[in-house]
Structure P
């Protein structure tokens with residue numbers, strides 16, 4: 001959504017244009033207003049979305065300050081808003097990355113505060129589309145439909161050079177349920193996240209900045225971060241104590257600079273002018289995603305948007321670039337390093353349109369509406385040398401950690417992977433489920449590897465389309481060792497192209513070859529992480545599934561019950577659970593014996609399941625080739641009772657050549673248990689009877705929540721005892737967390753009706 005919603009009516013059962021402001025209550029001039037308390041439509045404001053516009057006028061976006069502006073609410077903050085000065089996580093920056101991190105933490109019950117210097121969410125502009133893997137993550141948080149149904153879905157690409165077609169065909173194809181590239185403005189995405197936080201009684205603290213912070217383990221071991229935050233409107237300062245600090249404060253990150261972390265890479269000589277609006281053109285593929293290349297003048301990128309709008313990226317020529325370089329921003333050292341937005345008053349939209357027409361020749365393009373966004377952007381390609389401080393208390397995410405070109409739509413989409421990766425790890429450490437030193441180093445190692453790959457792949461794409469011979473930065477070796485094998489296998493491009501290694505392709509096949517090689521990576525699906533304690537190396541001959549550790553968990557179609565079909569991911573929601581996917585085949589022979597061993601381990605108070613948290617930590621999903629009406633008889637014995645109580649059962653009744661067992665490559669002779677992390681990456685795979693191997697795996701990064709011993713598990717004074725954890729007065733007891741009046745009790749969240 002890049003402009004105000006037009007009035008509509010659904011009187012006839014479908015959307016039709018209307019008049020006035022049908023959302024207002026009471027209606028202006030109405031005489032029959034209810035006498036008692038009643039709903040009143042909150043006030044709206046019209047926000048001009050483009051600081052400079054064309055000759056066709058201005059465009060405005062209707063916004064609702066009392067809903068979206070957080071603490072900068074014109075009616076004041078709600079009575080329920082009383083943030084603590086002691087929190088688990090302090091998030092600085094409420095763009096998509098900071099908001100996504102907050103959305104992850106709030107689902108784990110982790111306390112946090114989130115600050116932003118801006119008065120409102122971004123109205124419009126900036127990032128423009130989300131990839132399938134992004135939506136799979138949002139689906140696990142329960143908010144994917146708000147995003148996936150906003151704008152058009154891109155599944156085709158057209159590329160031309162000098163009036164001739166280079167490529168026109170299917171693109172952005174994937175095995176994900178979300179298929180292609182989903183168009184949505186960054187501002188709309190931020191508003192979706194803000195609404196989600198509001199439902200959880202969290203406000204973004206607007207007009208608020210981090211003035212200073214320091215870290216002292218000796219002064220406060222539990223919350224060693226002391227941060228001074230300042231409301232820039234009122235001047236009020238406040239000291240906040242936190243366990244962790246997240247720097248999602250953009251490419252010019254103050255937090256990255258204070259940590260003295262280098263930002264490796266290059267600042268290119270490529271400048272884009274970005275114009276959002278409606279256009280008229282005789283170019284045959286003007287409303288199809290793609291690019292138009294001119295050997296002499298540069299490149300334009302076309303992104304179809306909602307309601308017939310288009311985003312047009314236009315590469316600026318040398319004369320326009322020279323004018324940009326004379327602006328004050330160009331002489332700012334921070335801007336030279338980080339790139340980003342340039343003063344738009346240096347070049348008019350009409351001058352940009354002239355450049356667009358030079359590139360599109362012999363075709364023409366002209367404005368058909370006011371612009372809904374206008375910006376000039378310089379491309380920088382950089383990756384921070386580390387995404388985490390040495391003490392693992394401060395972490396960078398999003399643009400604060402990496403910047404790159406628009407090619408591939410990686411910016412916003414890399415940020416969600418940062419947030420999903422960091423969010424569950426901060427949550428586990430904050431909740432005492434994982435040791436900091438065992439879990440948090442993996443954030444830098446995993447996400448910096450992906451960021452380095454993004455800069456390289458996006459850089460290749462940029463240089464081809466913009467005809468640049470500037471070397472692509474290779475940042476994999478900058479910072480702590482990522483591992484040669486991880487670097488080599490992180491993007492599986494070469495075997496899948498059209499050409500043999502070293503063979504040169506004709507130009508008309510270059511983009512088709514590029515999409516063939518890197519399509520899965522560009523959709524966020526081929527994001528492999530290197531081997532570590534979270535992704536141990538395994539003997540392929542002994543592993544009961546084909547899917548490797550450290551890759552995206554495949555998401556097959558399954559039947560959820562006799563009357564409902566869906567996907568495996570539908571049973572893997574919440575954002576805080578380690579998912580144990582039990583592939584049980586037809587539950588007979590050795591597979592049934594192995595499954596019985598697994599079920600016995602769930603009932604064992606000393607087993608991994610009980611010790612590490614039980615159903616508060618693990619989400620068990622059994623995938624079987626049996627049908628719903630058969631399962632009760634198959635699992636009738638008392639030995640399976642605990643499994644039936646702890647697990648959700650889904651039915652893999654697709655034909656064998658497309659079912660879940662085949663997709664995962666499951667050994668039907670043994671069955672399998674796959675540990676899938678909260679961010680939906682495969683951690684470890686074992687046979688169902690290898691519960692000791694699962695215990696060993698979890699011991700690498702989890703803290704036992706119960707202890708073994710006489711007074712321990714199920715003991716009078718120990719864990720699960722009368723006064724201990726899971727006891728009458730302890731955690732899971734009558735008066736505390738998980739008790740009658742506690743967090744997981746009858747009157748608390750997730751009580752007797754607790755489900756995954």
Structure Q
């Protein structure tokens with residue numbers, strides 16, 4: 001039961017397809033997701049997986065690189081969010097998470113080798129990763145905390161006692177891309193093995209920065225290392241110990257100012273920008289330790305224990321005006337210093353008629369967050385001109401010499417002390433040889449204590465009015481609250497054959513309530529918990545003598561009190577700031593993955609998703625400061641699909657693999673509620689995403705060397721994000737991101 005020894009959860013490779021030695025055959029994959037070996041086709045969960053070969057074909061480094069290949073998955077909300085490391089979020093089936101506050105939680109739970117990852121840690125790089133699993137719909141019964149919309153699960157390769165081996169990998173490309181990775185697996189004796197992997201990645205900016213600020217927006221510089229030690233103490237007991245370290249020192253996001261008045265390069269297609277953000281950039285220093293223990297009681301079951309500790313410091317300073325003009329200078333910074341401890345005890349027993357899992361988990365998290373907003377005196381003057389309906393620049397023209405070079409920084413500091421508990425059971429009963437029923441229940445409880453502190457700045461106008469422009473608190477404010485919920489699932493699945501099944505499921509999910517880090521008022525009125533109900537019909541399997549593999553799911557999901565982040569300008573505030581409100585939503589849709597082995601050497605695939613969504617928002621103030629009554633909205637997901645083709649012809653030079661994929665996503669930004677007609681002049685606004693990517697790899701007959709030539713965005717797609725920015729509405733300083741330009745390069749991999 002190897003998979004049980006390496007982790008607990010759904011461990012299947014559907015629908016990713018492993019390469020056979022000489023062809024692209026759809027191989028059977030055995031899993032132990034229900035504590036006994038069974039085909040991936042028999043696991044009644046909608047789950048998509050990205051394997052090692054998939055990661056190589058796409059050149060993926062983080063989750064943003066694979067989102068187009070998994071139906072219903074998004075990373076962030078736009079092109080601009082793709083590169084965000086410390087404030088990223090995963091979106092499953094349209095359920096977006098608030099990613100601005102440590103007082104809240106994501107709606108998608110993320111795990112690394114069975115251990116929960118907090119929001120700022122979810123963008124771990126793909127270094128020596130066996131697979132990435134994305135589970136759709138509520139998964140609280142087995143995964144627990146914050147799995148209301150789904151789960152992203154990273155599975156690392158474990159040490160092997162079989163033999164000593166390793167690899168070295170180098171990727172080089174334009175824009176000074178250099179990525180290197182080393183891995184070594186060393187059996188120390190018949191019972192102990194060590195596995196070490198290290199990754200280094202760096203790349204220059206893909207846009208040209210004419211401004212004074214450094215590093216350039218879009219620069220990448222990160223390192224990751226992991227050590228794993230496996231000890232099979234005896235036939236029943238084994239342990240696995242891992243330690244990892246992560247360092248990120250990236251440039252800030254690419255934010256191209258589109259203001260014709262203030263920006264030197266208002267056309268995003270020029271791929272040029274001016275930024276003067278002081279000390280801009282994004283960094284993360286993170287370390288983690290994990291210990292696992294498994295004890296096999298034989299026919300009586302298996303006991304597993306996980307204990308983990310992770311700590312991280314982050315820094316994320318971004319240019320909010322997208323220009324190098326001091327008179328409209330605004331930047332924001334998010335700093336965090338947090339740690340989390342996670343523990344889980346699980347017991348699994350399997351018989352001919354039932355598989356039963358029972359478990360408990362506990363986590364404790366200490367958080368520190370400081371949100372800063374810095375603006376120039378000139379920006380205040382421009383804001384005053386706007387509020388007084390004066391022409392732009394009038395006040396700065398009169399007082400410019402007195403205002404120049406002066407800045408003010410407002411801060412909101414938060415601390416949090418969180419504890420989470422869970423008790424669960426999941427039971428799979430075999431009613432007949434083909435018919436199974438699964439029943440699962442979980443009780444979750446979350447205790448949160450949170451504080452707010454926003455000191456009054458020495459800015460003269462703030463001193464005069466006795467309050468800041470953006471962040472205010474009544475001294476040190478604090479609040480605490482507890483939430484609890486019983487959730488569960490019921491599944492009925494029927495085997496159509498040895499490697500095919502249909503299933504129907506009902507599941508509920510829960511994400512605890514919380515606090516808005518920028519709004520001390522949420523201490524008196526905390527954010528309500530998210531409660532999710534999901535109905536699902538699915539079919540998966542291999543058909544036509546294993547020539548076709550497919551997974552299709554129809555779902556209907558309702559979410560009560562989803563925690564949504566919006567830009568809101570409160571009465572008396574000078575500009576909009578990120579704010580969290582509660583929204584009720586109803587979604588229904590279809591997700592499809594389909595792979596066809598046309599011949600022994602040619603395989604084609606398609607990924608498709610369609611979704612309809614109805615939302616009911618609570619009353620709020622919008623980005624312009626207008627009061628919006630509680631409203632209802634209906635929308636359909638843009639048309640999205642990904643096509644792929646693999647060809648592996650026989651050659652006397654070795655194993656050759658051609659891979660090509662085409663990604664299409666309809667752009668509906670002009671239909672967005674934040675659209676204004678001024679945006680229509682921006683090149684790339686409203687442009688559909690059309691990405692053509694290709695890779696040609698040759699593995700020599702010895703199997704010791706692999707060479708590859710690759711290219712991405714070969715059609716030079718230039719889609720821009722929805723224009724935004726904290727001061728866009730009041731100062732006209734909207735900015736956008738843009739799809740990275742065509743990139744190309746070479747890979748070399750050496751096995752030893």
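Looking at mean count of other Cβ atoms within 10 Å over residues 293-300, point out which structure of P, Q has the largest value.
P
Here distance in nm of label points 7 Å out along Cα→Cβ at positions 349 and 365 was calculated and came to 1.4; which of the structures P, Q was it taken from?
P
Match the computed value 19.8 of mean count of other Cβ atoms within 10 Å over residues 461-468 to one of the structures P, Q, and report its label.
P
Looking just at distance in nm of label points 7 Å out along Cα→Cβ at positions 205 and 509, which of the labels P, Q belongs to the structure with the highest value?
Ranking P, Q on distance in nm of label points 7 Å out along Cα→Cβ at positions 205 and 509, first place is P.
Given a value of -1500 for helix-only ellipticity at 222 nm (-39500 (n - 2.57) for each DSSP H run of 4 or more, over all residues; to 500), calculated from one of P, Q, which structure does it belong to?
Corresponding structure: Q.
Bear in mind that the values in this text are calculations on the coordinates, not laboratory data. Fair warning: this is a prediction, and the values are worked out from it, not measured in the lab. Cβ atoms are built from the backbone, for glycine too; each structure is taken alone.
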